[in-house]
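Throughout, read-outs are computed from the coordinates displayed, never taken from laboratory work. Because the structure is predicted, anything quoted here is derived from the model rather than measured. Cβ atoms are built from the backbone, for glycine too; each structure is taken alone.
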Structure I
Amino acid sequence: MIAELGHFALILAFCVALIQMVIPLIGAQKGWSGWMAVGDPAATAQFLLIAVAFAALMHGFVTSDFSLKVVYQNSHTDKPMLYKVTGLWGNHEGSMLLWVLILSLFGAAAAWFGGALPPRLRARVLSVQASIGVAFLGFILLTSNPFTRLAEPPFNGRDLNPLLQDPGLAFHPPFLYLGYVGLSMAFSFAVAALIEGRVDAAWARWVRPWTLAAWIFLTIGIALGSWWAYYELGWGGFWFWDPVENASFMPWLLAAALLHSAIVVEKREALKSWTILLAIMAFGFSLIGTFIVRSGVITSVHSFANDPKRGIFILFILALFVGGALTLYAARAGAMQAKGVFSMVSRESALVLNNILLATAALVVFVGTLWPLVAEMAWGRKLSVGAPFFDKAFTPFMVILALILPIGAMMPWKRAALGKLIRPLAPAAILALAVAGLAWTLETGRPVLALVAAGLGSWLVFGAAAELWVRAGRTPARLARLPRADWGKATAHSGLGVVFAGIGLLMAGQVEDIRVAQVGETFTVAGYAITLDKVEHLPGPNYTTTEATITVRQGGKFVATLHPEKRIYPVQAMPTTEADIDNGFLRDVYLVIGDPQEGGGWAVRTYIKPFANWIWAGALLMAFGGLLSLSDRRYRVAAGARKAAASTIQPAE
């Protein structure tokens, strides 16, 4: 009965979304205030109805209702409660329900907090947002119904994919979807502005908080996924250029470009076409990511390889929204003429270069991700595009971006003199060169690019500090009075620098050792004495495990006792590797236990990874910088919104 209630709520949500899509849009066109006002309660009702459906499906997972097909395929009575709950979005049907729940949440939030928006613009934004909801609710109801019943309910389920039974990946999808789907608001604002035929500073002020919120969530989601891959897969890597990883990274790059482009629209009434195009493409790449994950065209460790017919449906949605928006963009080109002029050496020019680099980097990732698919379809050739391609094609754009970022952030609007920027940035450049020199001295013989990354990371951090110092008038007391947006920008740029430094120093200094070790044997890796004390076979809640006890010492002093595992999940007959890591500020000691060997002993893999945690600390620092900026009152209040000339609004007849 509860499942049927959820299904009915989903159908009602589809009907409400249809109303929200049509009525406010007509009202905005005709100037009918009553019709425009329908959008606010409809957005709230749509969110509440989808929340009811989500709660109904959650009830099915928590109570192990195996009469529901999706619960049977993705749950088990022995599974811990955390993974019964998170198993809801560990599959195609449930994750799509989470997708539309978040979509409706953003639409409802626009209705709740959009009081400062002009009524026509708010109505159109809610209408466009609802149209996306109509498309995906229709997709769920027609192809991916999560409330499908089984005629003969089985006694137990098939269990969730063991790789997903992990805290890191349990919370990774919700954050990722909040970022993916959150970019729909930027898309809705862009299409609404194109329909209205007006893109101005006030519009840029309204769209930036939504884009920033989506970018923050996407940053956290990507960091969680990278962290999970680092410790769960047992390979010791943090990024594999996997197609699904790339699917989240491309919108992140475009959202970062969109944030910077919107600043120019707001401050200087320039780059309007850039900003609208980036808003369309950022969400477009989110839809491309949805297609990649759910179409089955690309195999990945964490994709939903489903019926390709579903992929065709998503491809149709992608073509409809992105194609329609780009057509409207072309038709409205005349309404997006820039008003502000600027010289080649100015902050505007620096931000244009920033956008070009980020957009080109996203294009490189896109080509590398889809090229194997294109080659197979066009020429019947199976190709593999891996890390070497991405490292060589993607890295140069990031190096250039890191070099110009502190300089561009210090430039004044309209016209700048490079000579005046040298003095405040000179100390930052000297310190960055000193860090690079120190890294080279300590790690001679390691990859040069890795050491360059350490220097560039330092340049970003020290450059952000120099910018704050200049903005405070070189007066310490004024630092605390700087706007939160300034602190947020500096923190986010510093976070990017910490990520650069972490990646560079990790690549330069990591040590790997693979050997067969006997129980009781001690061996040395990079100055650490590793002792395999014992190996036990133990039961888990829904798995059996081979757990090693390994003691780590350095210079005769105890460092840690680690317990890497090799688990077997009997329901799916699938093994997983559970590394154990002694995390430190300057290094990680990373241990993996392998299979028993014929001659006795166990395969033991040891990694010493310097500065690994700086990668995720930097990502969190970027997200925190975004939160600081989002908390600035100037982001929450659309300056100039109420100054806009009020259009005559007529009641509906």
Structure II
Amino acid sequence: MTAATFRQPEEGGGRAAPFHPDTLGTLCGLFRARVAATPEQVAYRQFDEARDTWTSFTWGQVAAEVARWQAALVKEGLVPGDRVAVMLKNSVEWVVFDQAALALGLVTVPLYLDDRPDSAAYILDHSGAKLLLVEGRFQHKKLAQIAAAAKTLQHIVSLTAPENGLVNWSTRFVVAADWLADAAGTAIPDLHLTPDVLASIVYTSGTTGRPKGVMLTHENLLWNAFYASQCADFASHEVFLSFLPMSHTLERTGGYYLPMLIGAEVVYARSIAQLAQDLQAIRPTVLISVPRIYERVYSRIQDSLEKKGALARLLFGLAVRVGWRRFERSQGRAAWSSGLLLWPLLDRRVARSVTERLGGRLRLAISGGAALSPEIARTFIGLGVPIIQGYGLTETSPVVCVNRPESNVPSSIGTPLPGVEVKIGENDELLTRSRCVMRGYWRDDAATRTMIDGEGWLHSGDQASVDAWGHYHITGRLKDIIVLNNGEKVPPVDMESAILLDPLFEQAMIVGEGRPYLAALVVLNAPHWQELAAGLNVAADDPATLRNPRVMKVLTHRVAHHLKHFPGYAQVRRLHAGLEPWTVDDGLLTPTLKIKRRQVLDRHRAAVEAMYADFAR
């Protein structure tokens, strides 16, 4: 069976993809087609720590592993519709487990590798998962708490053996190598699955309350990957560097199913800490990220410029301005100017050093999951990094809109995918309808009815507008909008993004619901705070210093500088600064690094009240 067997005219316009969902039917149908078409082609690469080298896997080799895991799942007694959970880092094993489960009609429940035990236990119990696959030592420490709460688990399968003895739940624990060996020779049923079969329950990492289980079918995920494949000139020689967690639907669709669709290679980064080195070693052509990664690179660039002379800063600013004009001209939004003649010199002296940090051959840098600061987008694009911003929800598999390389308005979320309907509803809410919209929330019909109306429109909760080019812009969030006691409405996320352009501020959260003015909770970057404290001749290590009126005046002034373009009522009048970062482990961030506003507010309730105490008196 060859790739040509699966070529069909695309639906909804755009570029053609090698395979078509109508022929493939399911995600496991996609995998079988890819293996049949290119069995000897490299599919995945990951770092082998034992051998201290990168190891490649062909599609044929992956297929052989999938068959072994299918046999083990069959011997486990699992039947179509049963839920199986995976708590691994991005790896070939993640793909193998997922494909083995999907082909048997099982439902994959992804968990974040660093999720807290109580959160993981809730998801396992709520989904009724019967099997959990874990990574190794890091998860072994959590298993006693997880296993105690997850009553439906038959087995916990670990890729590595535990270092220490197990306790009373050890009868459910098994090492993957033994589990697979015991199932050798088990017959694998030949099932015919339809596109509407449930493929996954993905629990949203909500910023408030308990996560909800989003039910996604084979059709949902397959069509989203197909539609996304038509939005750029993807080719089989692409190299994706995967580092966003595969439990994040953006990475799963964009960094797993989409590359499989086009026949590209995926390389799994070793860690976020080693991302800079991996970019140099792998030299990817496609990168999928959340804004926080670009923000960190931007902060490092700003730090480097601070240490250089005025000439270097002048050249950098000039390179960004000329590069941006060059980009705008390529988009048909600006005329030629003589300043563009400087680009070859500025590229060689400035821009190339930035693009080389990202590997030097990046064709597409996709940003999603949250809004990317316009200033950061302008800087990177001006320097030649091809950032494309998009928008989506877990409930839409996930991509709804995305910019195109030839039609890129960086401040926007782009235009709808082919085959995806979008409209603006009441209160400027963005609504969407397509084959990619979830079946509903697991065991929560009431929440499903609230999210999806009788005509099939999914209510995003995000407010949007559309510009003259047909590009959509997120203007706020219905639930996240802060309403001051004078009735003025403030979008906190935009203000927080502006504050974080200052490398002194590591994290920021605007508060002020029902209050007379805005205040902010901020976490300072330790090295920058040390430098600032030295300049002010105050003790950086003394917690009381952060309450020093002179220090607070400087911090407030720096925040005000970055908010000067916001309306007068959208200004921060009080600050509470800390040095301890908000993390996933302490329950203040989601696994995708979004602030859990309610939890942060609860943790710092006394500090918030203190910022308004003067006004109350």
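Couple of notes before you dig in:
- Computed 0.15 for FRET efficiency 1/(1 + (r/R0)^6) of positions 197 and 429 (r between Cβ atoms, R0 = 35 Å, to 0.05) - originating structure among I, II: I
- Structure from which 38 was derived, percent of Cα pairs over 37 Å apart, options I, II: II
- At a computed 15, 43, 27, 12, 2 (P(r) over Cα pairs in 10 Å bins from 0, in percent, for residues 373-468 alone), which of I, II: II
- Computed 0.25 for FRET efficiency 1/(1 + (r/R0)^6) of positions 69 and 509 (r between Cβ atoms, R0 = 41 Å, to 0.05) - originating structure among I, II: I
- Cα Rg over 2.2 N^0.38 Å, for residues 221-476 alone from the coordinates reads 1.17; which among I, II: I
- Label whose coordinates, when helix-only ellipticity at 222 nm (-39500 (n - 2.57) for each DSSP H run of 4 or more, over all residues; to 500) is calculated, return -22000 (choices I, II): I
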